[in-house]
Structure I
Amino acid sequence: MAAFTTRFQDAFRDLFGIATENGDLILQVCNPQFQEDYTLILFPWVKKLGISPELLGIRLGDALKEKGIIVSYNVVKGYFNFSLPDTHWLEHFAQLKSIPVSDRIRPAAPKGKVLIEYCSPNTNKPLHLGHIRNILLGWSVYKIAQAAGYVSETAQVINDRGVAICKSMLAWKKWANGKTPQTTGIKPDHFVGDYYVLFESRFKEEYDAWQQSEQSQNIYRERMTSLSAADFFSKFKNEYFNAHSLLGREVRQLLLQWESGDPEVIALWSMMNQWVYEGFRQTYEKLNVRFDHTDYESETYLFGKDIVADGLSRGVFEKDESGAVWIDLTSAGLDKKIIMRNDGTSLYITQDLGTARERHSRHRADRYIYVVGDEQDYHFKVLFETLRLLGEPYAEQLYHLSYGMVDLPEGRMKSREGNVVDADDLVESVVAEARHAAAERGELAVLSDEEQERICQLIGKAALKYFILKVHPKKRMLFDPKESVDMQGHTGPYIVNAYVRIQSILRKGREMPPTDAAMVSLLRHERNLIQVLLSYGEVIRASADELDPSNLANYLYNLAKQFHRYYHDHSILSAESPAIIAFRIELSRCIAETLKHGMECLGIEMPDRM
């Protein structure tokens with residue numbers, strides 16, 4: 001667009017004696033209801049020039065048309081719609097054909113280094129639907145940033161210590177009777193997660209029984225609360241766990257033993273965590289994601305203790321009479337936040353403070369992105385403000401990529417009750433939907449069973465990934481496995497189908513005699529497709545800068561939709577001349593290459609058939 005913006009600036013100078021700067025002329029893609037390519041908004045110039053928008057448009061259009069800069073125009077109210085000559089589009093198309101997509105959009109020099117932390121699971125349970133959105137967002141942001149020219153790396157901090165992990169450990173120790181993933185045949189992270197759920201179930205039994213005790217009734221009366229007994233005890237549950245629960249006492253004792261290096265506790269902790277790591281590895285492999293750097297909270301929490309000591313010595317933190325460490329953030333519109341418990345054990349904020357400092361010392365990135373759900377918005381406000389008050393030089397380079405939760409048609413998940421959709425089960429359910437859809441169409445029947453399964457795996461994962469990534473990260477979303485595989489909807493398989501259709505065209509095109517795609521008269525639809533292809537680099541850059549994969553996802557859907565319409569309305573392999581056939585094959589090839597590159601940036605692998 002920049003090339004003909006200069007022509008418009010020249011026209012304004014020659015016709016009206018006005019010098020315009022870049023940005024003065026508002027040019028945009030023309031509304032699809034008109035036949036023209038672009039629109040210039042005339043309203044800002046009407047008052048300056050003292051003429052009607054119609055007259056302004058006519059004078060401008062006639063001058064540009066006479067010079068051959070545009071071939072047609074119309075003026076609709078304050079909008080000047082115009083079309084460029086075919087030579088303009090064919091010159092750009094020649095570049096599209098000759099330069100690989102990745103080279104076309106990559107800047108001359110790297111744009112800086114970004115480190116993206118995503119997933120960062122707990123080792124007390126398997127990955128679930130919420131983790132799926134996190135993983136897909138993190139991986140696609142990494143891939144898009146890389147395509148846009150950033151030096152991009154990924155990281156995770158595995159939360160392998162703490163109260164939640166000790167709950168799973170205690171449950172296995174008390175009730176497993178020596179069972180293992182190997183002896184039960186259960187996927188290892190699912191096995192450990194089952195004991196976390198079992199602990200919560202036994203704790204609920206203990207708490208329900210305690211509520212009938214005289215001690216609980218005395219506490220209820222002493223608080224003089226206006227809440228009903230049921231509401232009071234619902235809110236009192238955490239306090240009960242920390243102050244009265246026998247199971248809670250055993251969990252806290254395990255945590256203290258772990259922090260003191262008790263050999264027996266460390267051995268149990270190590271064995272159960274190794275089970276979970278293996279389960280995570282299998283899930284990551286299914287989703288085709290990886291991490292450049294992995295840290296473990298069991299190591300990073302010590303960094304946090306160092307930063308607490310530093311903050312205390314400098315007066316940024318304070319210690320209360322119980323021995324707990326706090327920071328006062330009320331001046332930043334937050335509240336007082338506990339940084340370390342009075343027994344010296346760490347909290348999540350403790351670990352995150354230390355990890356941020358240690359990470360910067362190792363990676364020296366220009367930006368650190370935390371992909372974490374919006375239920376942790378407040379946590380990251382506290383983290384970033386605390387680091388700012390500590391004077392950390394990288395504090396302004398931190399960004400929380402907050403995202404909404406994922407619901408299912410059945411409702412919200414509750415991990416403590418075991419009411420979750422495991423990531424593995426979700427992947428399999430979508431692949432099963434893809435298998436069912438493929439069997440109904442029957443198009444894969446000629447392939448081997450192994451090849452059919454490979455393609456169904458790719459289509460199912462494309463459906464899952466695209467359905468989640470097409471939604472803006474900030475929005476809460478509903479995931480429907482059946483809807484995600486709809487071949488006619490706003491889905492991954494719809495885009496895959498456009499790509500596969502083009503592969504079929506290209507295979508048949510190879511059987512035709514070679515012909516140069518000479519100068520042809522372009523259809524409106526063909527100009528539109530070239531126009532969309534030319535905007536791809538801008539979409540990638542915007543998606544990277546805004547950390548928004550949905551921008552790219554929706555671009556790919558629009559490109560696929562335009563191709564499907566073009567394919568339906570115009571013959572490609574039976575066009576009226578060899579030159580037009582050659583041109584349309586090459587245009588289709590460019591569309592396929594862009595769809596493939598864009599889907600790869602979303603972490604989606606494309607099959608050649610479906």
Structure II
Amino acid sequence: MSFVSSFSRRKFLQSAALASGAGVVSRFRGSSLASNLFGSDAVSSRPLEEFGYGDVTLHSPLHEQQLRQTYDLLMNLSEDSLLKPFREMVGQPAPGQDLGGWYQYDANNRDHLFDIGFAPGCTFGQWVSALSRSYAINRSPETREKVLRLNRLYAKTIGGDFYENTRFPAYTYDKLVCGLIDSHQYAGDPDAFAILAETTKTALPHLPPKAVEHGQSWRPNHADDESYTWDESYTMSENLFLAYQRGAGEQYRTLGQQYLNDVYYDPLAEGRSNLEGRHAYSHVNSLCSAMQAYLTLGSEKHLRAAKNGFDFVAAQSFATGGWGADETLRAPGSAEIYKSLTGTHSSFETPCGSYAHFKLTRYLLRVTRDSRYGDSMERVMYNTVLGALPLEANGRTYYYSDYNFKGRKVYHKERWACCSGTLPQVAADYRINTYFRDVRGVYVNLYIPSTVRWTQGGAQVSLTQRGEYPCDAHVQFEVKATRAVEFAVNLRIPAWAEGASVSVNGKREAVATGTFVSVWREWKDGDRIEVELPLKARLEAIDQQHADTVALLVGPIVLFAVTESAPTVTRTQLLAVKKTGAQSWQVETASGAMKMLPFTAIEDQGYTTYLRVT
């Protein structure tokens with residue numbers, strides 16, 4: 001097995017087309033080399049493809065528990081309760097009980113805006129989307145029947161009064177588009193596009209003619225109410241472009257262009273940050289619309305905007321990968337991130353923020369094949385949403401991660417808040433984040449116990465990974481194939497994994513970090529790959545101006561100090577952290593042992609994300 005430092009494009013294309021015949025040759029290539037060799041090749045210039053939801057089976061109890069819990073909850077919600085705000089807002093009879101909280105419609109509520117009726121029905125489309133994705137996973141007829149039934153019940157409520165009676169006509173329309181196109185794509189609803197067309201025709205007269213920024217008034221009848229300026233028409237283009245791509249019609253391509261927020265994108269495309277003061281989740285989500293403008297229209301400007309926007313967000317992120325304390329983005333180099341450690345407990349809007357983050361990094365990874373986007377996705381997954389408190393049947397929602405010096409996991413005080421819509425979508429999407437593919441083979445992006453299945457060169461192939469990562473450095477893969485077949489397995493080697501190695505059938509080689517390492521060979525049934533990602537402790541400062549305020553990381557995970565008071569601790573002591581259990585570590589300080597846990601293992605304990613070192 002040899003590391004390839006030079007490999008001609010012609011030779012590669014020949015080897016991709018022909019089986020090796022005599023013997024097995026494994027070739028390791030980093031993504032930078034692949035880019036140099038094949039950048040002009042039509043295949044490698046195409047975005048990586050996503051696998052289908054049903055192509056990937058997860059064997060991780062933590063991931064599966066989150067999916068099962070959200071799926072069961074949605075399946076058991078009363079359909080009359082789900083349709084109640086839609087019916088009431090257009091003046092139809094509305095049987096059933098109110099869900100309450102944000103989801104409920106209350107025309108007379110003025111004193112308790114954020115408790116009741118803040119955004120009636122706004123998560124309906126997201127829940128239909130999540131159920132459609134779940135059907136693509138579980139193929140349960142009961143799931144599909146519920147999706148189709150909800151769509152048909154909703155179709156009977158379509159009316160302009162709904163959009164007049166909500167603060168968020170664009171936001172809600174966007175989620176309805178998402179639910180309907182996912183119903184078509186994943187649940188095979190034959191009426192979904194017709195219902196979408198009627199929804200669009202009804203909604204458009206009540207939407208602004210172009211993207212309107214957060215905080216700008218555009219509804220004359222509500223000019224004196226600030227909450228009516230919080231709609232998010234600037235995020236709609238992503239789902240409109242997806243509707244066009246999936247065959248809903250040319251008008252959605254036109255609408256996608258119409259609602260592109262170039263006031264936001266133009267400076268970003270030029271490399272100038274204009275994030276300061278903007279609403280965090282929706283503006284990171286809006287970068288996904290920029291990516292869809294690239295994928296649909298071929299707009300290089302919008303690709304630059306998304307790439308630069310991601311970099312500006314990453315530069316102001318916490319060690320967990322989360323961003324947007326108090327739901328607000330900051331200027332590059334600002335001290336506001338450090339100040340938030342004592343100024344707020346609302347550090348990161350977790351399910352919504354992670355949903356936007358996963359979409360954006362998935363787009364960028366598919367287009368660029370740059371492993372750092374996978375590194376970022378992994379960090380957010382393990383340190384934020386995978387450790388979220390479960391969504392409860394009464395609408396209690398985990399909303400913010402807390403990075404304050406005295407942090408706790410708590411539920412949002414309002415029920416059925418926006419994060420109740422994105423958490424079920426996040427739970428379904430772990431599958432499509434884990435693997436990608438092109439004609440040459442498979443890309444392993446996330447290290448989660450799982451199996452992916454596909455057809456390669458006429459052979460039925462599966463790749464199964466096992467291990468206790470990220471709490472253990474060792475990941476194992478087994479290939480199953482109906483016959484010997486040649487393809488590439490591309491393995492993301494994180495930038496932090498100094499000393500990483502890859503073995504094929506026991507033959508080990510050291511590999512570069514911060515790249516996808518490609519193993520090209522003829523694979524046979526039973527072949528094995530082993531990946532070693534050394535989990536060395538390291539410290540990350542909150543910013544350059546506060547180098548003594550640090551988070552402790554081991555591999556991709558942040559270790560949180562389980563303590564009610566700030567300890568006296570040194571850098572040396574933190575870096576000498578010892579593992580004491582399957583998901584627990586310990587740091588010895590002058591005042592005694594301090595327990596350290598990953599976010600997924602924290603329950604109701606108080607914890608500290610950042611520690612001041614002496």
- Item | Label whose coordinates, when mean count of other Cβ atoms within 10 Å over residues 473-480 is calculated, return 17.8 (choices I, II) | II
- With FRET efficiency 1/(1 + (r/R0)^6) of positions 449 and 537 (r between Cβ atoms, R0 = 35 Å, to 0.05) computed for every candidate in I, II, 0.25 is reproduced by structure I
- Upon calculation of mean count of other Cβ atoms within 10 Å over residues 233-240 from the atomic coordinates, which of the structures I, II produces 13.9? I
- Message: For distance in nm of label points 7 Å out along Cα→Cβ at positions 289 and 329, which structure out of I, II has the highest calculated value?
- Response: I
- Item | Parent structure of the calculated result 1.00, given that FRET efficiency 1/(1 + (r/R0)^6) of positions 121 and 369 (r between Cβ atoms, R0 = 35 Å, to 0.05) is the read-out and I, II the choices | I
- Item | For 24.5, 79 (Rg and Dmax of the Cα atoms in Å, calculated) the corresponding structure among I, II | II
- Message: Please compute distance in nm of label points 7 Å out along Cα→Cβ at positions 145 and 457 for structures I, II and give me the label with the greatest value.
- Response: II
- Check the numbers for FRET efficiency 1/(1 + (r/R0)^6) of positions 97 and 425 (r between Cβ atoms, R0 = 25 Å, to 0.05) across I, II and tell me which is largest. II
- Note on the structure: Output -18500 (helix-only ellipticity at 222 nm (-39500 (n - 2.57) for each DSSP H run of 4 or more, over all residues; to 500), calculated) maps, among I, II, to structure I
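Since every read-out is calculated from the coordinates, none of them should be taken as a lab result. Nothing here was measured: the structure is a model prediction, and the numbers come from that model. Cβ atoms are built from the backbone, for glycine too; each structure is taken alone.
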